[in-house]
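Each structure below appears as structure tokens.
Only the coordinates and a few stated rules stand behind these numbers; no lab work does. Worth saying up front: this structure is predicted, and the values here are computed from it rather than measured. Cβ atoms are built from the backbone, for glycine too; each structure is taken alone.
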Structure I
Amino acid sequence: MYLRMANKLKTHSGVKKRFKVTASGKVMSKKEGNNHLQTNKGKTNKKFSYGKELTGASAKVVKSLLN
């Protein structure tokens, strides 16, 4: 007898590239404006590219897409 298993959900590849979830469960997004003209920007702007925390319904949606 064969057991039928449900298909696994795939992680949304676009969300995987743009967000990360911290160990405490916060959803962090990248700061904008870090793709070009790097010579005019300070070292700390480039170093801490993950800086904005998503909250509320948008964080819930991102977490569900990262399953």
Structure II
Amino acid sequence: MKSKEFNIKLISLSTEELHEMLDNTQAELKKLKMNHKTAELENPLEIRFVRRNVARINTEIQKRELQETTN
């Protein structure tokens, strides 16, 4: 999924869904890292994509928290 599409998807989700998605994505990242340590991954760049998705989710959550405190 391209980053713009992913960002559009994040905007449409609720805050609770974002937190759930963050937990799932972090678990996926941890699993990918563990598999990469024990055996070679078919596509090691997948770790980069998942890590960036975690950052995008965190950014959206932070942005919403700032909007709540300003309002």
Structure III
Amino acid sequence: MAKKVKPKTHKGLAKVTKVRKSGSIAIQHANKNHQTTNRSNASRRRRHHKAELHGSDLKRVNTLINK
């Protein structure tokens, strides 16, 4: 009988997400790391905090990060 293949963690997603104690997932805003000189200060400031992942995406993201 063949061995079952374990799913691999999606490393790109794992680097920008954090699973909270409640089970919800915090995700980093896009477009915040470089090339921000053309953006307004308010736009840059809004990306400082993590965003809450929507509930409809939870199941899909959990399978990608092997939760």
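Here Rg/Rh (Cα atoms, Kirkwood Rh) was calculated and came to 1.19; which of the structures I, II, III was it taken from?
The read-out comes from structure I.
Computed over structures I, II, III, distance in nm of label points 7 Å out along Cα→Cβ at positions 19 and 59 reaches its largest value in II.
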